[in-house]
Structure 1
Amino acid sequence: MLPYTWVAFAGAVITGTVMFVSKAQVYWHNPQFQLKFLFMALAAANMLVFHFGAFRRVADWDDVLPPPPAARLAGALSLSLWIVVVFFGRWIGFTT
């Protein structure tokens, strides 16, 4: 699944860039837009830390239940951060 997440993230960046360009002068100064991008950056950092950290030992997870704490923390952080990104993304539409 991990390659699909990177493809989906790249697709979101491309389509989001196209939307941003349409009203860049309005979005750039919108606090909700800025917060959305802050949390997207945190989510991307979480993906990188997970990929180069806990995921490197994914083959060992079949023998260990539940998954290691680092993997569980990365999953919880990812879910939380993306929920916040969606929240601020929706809020942008009500403030521009």
Structure 2
Amino acid sequence: MTLMQALRIYPKAIIWSIGVSTAVIMLGYETALLGSFFAYPPFQKKYGQPFGSGYQLSSRWQAGLANSSTVGLLIGLVLVGSLVDRFGHKRISLFG
């Protein structure tokens, strides 16, 4: 089967694959992006405290933000397990 034949025969499978792949990519991107917020001056000014000539986030803010994605991930994993049993993989992935 050529690529063009596969594209014509299985368009829904291709769209589904792109959607799931995008979700996985965004999960990794979100985790990496969160840590870089600490260095942005507007973010430091809004949530930080004056320090020298600029602002700095307290260790509580840094630890809370760094760990919040992991906590959210764990809560999501616990919820998704029971929701998948009830509604199915496809519906939960589309909803997510």
Tell me which of 1, 2 gives 20.3, 65 when you compute Rg and Dmax of the Cα atoms in Å. 2
Taking FRET efficiency 1/(1 + (r/R0)^6) of positions 1 and 33 (r between Cβ atoms, R0 = 30 Å, to 0.05) as the criterion, which structure among 1, 2 has the greatest value? 1
Matching 2.0 (distance in nm of label points 7 Å out along Cα→Cβ at positions 17 and 81, computed) against labels 1, 2 points to structure 1
At a computed 16 (relative contact order in percent (Cα under 8 Å, 6 or more apart)), which of 1, 2: 2
Output the label of whichever structure in 1, 2 has the greatest value of FRET efficiency 1/(1 + (r/R0)^6) of positions 57 and 73 (r between Cβ atoms, R0 = 25 Å, to 0.05). 1
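Which structure, out of 1, 2, was P(r) over Cα pairs in 5 Å bins from 0, in percent, for residues 9-48 alone calculated from, if the result is 5, 21, 14, 13, 12, 10, 9, 7, 6, 3, 1? Walk me through the intermediate numbers first.
Numbers: 1: 6, 22, 26, 28, 14, 4, 0; 2: 5, 21, 14, 13, 12, 10, 9, 7, 6, 3, 1.
Corresponding structure: 2.
The numbers here are math on the coordinates, done by the rules we state, and not lab data. Note that the structure is predicted; figures quoted are calculated from it, not measured. Cβ atoms are built from the backbone, for glycine too; each structure is taken alone.
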